[in-house]
Structure 1
Amino acid sequence: MNPTPQHSEEALARAANSRLVRDFGLLIKSATRLEQRIDSALRRECGISHTMLEVLIRLCRQPGEEVNQRQLADDLTLTSSGTTRLIDRMEEAGLVRRAPSAEDRRVALVEPTFEGRKAFLRAAAVHAQVVEKYFVKPLAADDYAQLTGALREIDKALRDTR
């Protein structure tokens with residue numbers, strides 16, 4: 001198939017190499033590589049995945065708060081079935097337990113166990129070390145503040161335009 005004038009090889013290359021495509025690609029690659037570093041360190045040093053840590057963060061953020069699987073799925077942007085499988089694995093590992101909701105018997109609440117709380121504290125320290133090394137230290141303090149401020153603005157814009 002021959003490219004039409006509007007789909008010339010030159011136009012395709014220009015679009016693929018645009019600043020916006022490159023900059024967004026850099027953001028995604030950096031985030032993915034950081035995620036991989038965090039996940040590897042957590043698996044090696046704590047025996048849990050980064051996604052499991054995200055569940056524990058959510059469960060430990062506000063002690064006494066009741067969190068159900070649907071809320072976890074929304075918070076973690078996982079499917080309902082993916083969340084169920086993740087919670088199954090975490091329950092088998094002794095990190096969380098399911099409890100029936102007093103208000104709605106169809107709803108299963110998820111709460112951290114004593115072992116889950118201990119694992120969370122170990123994993124949070126490992127997570128912080130990796131983030132410090134690869135996300136904070138490479139930047140000057142002003143650049144770090146500017147980056148995190150910009151990320152907050154991007155997040156806000158994405159939430160405001162749903």
Structure 2
Amino acid sequence: MAETPQVTRSLLSAPLPQIIERLGISIAQAQAALDRNSIELAKAMSETEVEIGDRTYNLLSLGFVPAFYSFTEATVEAKLSFQVSESTETSVNVGVQVGVQYGVFMAAASVDVGYARKFSVSAEGMSSIAARLVSLPPPEIFTDLLKREYQQDIS
């Protein structure tokens with residue numbers, strides 16, 4: 001059973017702290033990319049003009065705002081299982097032969113002994129990472145600034 005402690009050590013030394021750290025860093029980088037995307041979309045909306053009647057408005061002045069997203073939760077799930085089995089087989093076969101021929105007595109005995117010990121170790125692992133992303137309203141200061149900036153354009 002020398003394999004059992006080795007498998008157990010392997011399973012217990014899974015790099016869980018590094019997995020959690022990488023997940024956190026990945027979420028922070030993804031959040032920054034989402035924020036940059038919303039800012040770029042706001043710039044594009046401010047440059048996109050629409051004619052209504054004889055006046056021209058950009059999309060922000062008409063109340064359009066970019067979507068903002070945020071990660072609300074992230075889950076790391078790891079399932080590890082291992083199975084260890086041991087079996088022992090013993091077999092004994094005994095044979096006796098006796099014979100008398102021409103006044104001669106002959107006897108033979110045979111003993112066949114077998115012993116087998118089998119070990120089996122199997123390990124399985126499964127992991128999954130899930131993140132939840134939700135849409136948020138634009139920051140209040142952003143909408144307040146837009147209202148102040150474009151209030152006179154709409155009136």
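Every number here is computed from the coordinates shown, using simple stated rules; none is lab data. Here the structure is a predicted model, which means the values were calculated and not measured. Cβ atoms are built from the backbone, for glycine too; each structure is taken alone.
A few remarks follow.
- Computed -21500 for helix-only ellipticity at 222 nm (-39500 (n - 2.57) for each DSSP H run of 4 or more, over all residues; to 500) - originating structure among 1, 2: 1
- Given 3.8 for distance in nm of label points 7 Å out along Cα→Cβ at positions 16 and 40, calculated: source structure among 1, 2: 2
- Between structures 1, 2, the calculation of FRET efficiency 1/(1 + (r/R0)^6) of positions 64 and 120 (r between Cβ atoms, R0 = 30 Å, to 0.05) yields its largest number for 1.
- Source structure (of 1, 2) for FRET efficiency 1/(1 + (r/R0)^6) of positions 56 and 128 (r between Cβ atoms, R0 = 41 Å, to 0.05), computed value 1.00: 1
- Parent structure of the calculated result 7.6, given that mean count of other Cβ atoms within 10 Å over residues 96-103 is the read-out and 1, 2 the choices: 2
- Source structure (of 1, 2) for Rg/Rh (Cα atoms, Kirkwood Rh), computed value 1.10: 1
- Label whose coordinates, when mean count of other Cβ atoms within 10 Å over residues 88-95 is calculated, return 8.9 (choices 1, 2): 2
- When relative contact order in percent (Cα under 8 Å, 6 or more apart) is worked out for each of 1, 2, structure 2 gives the greatest result.
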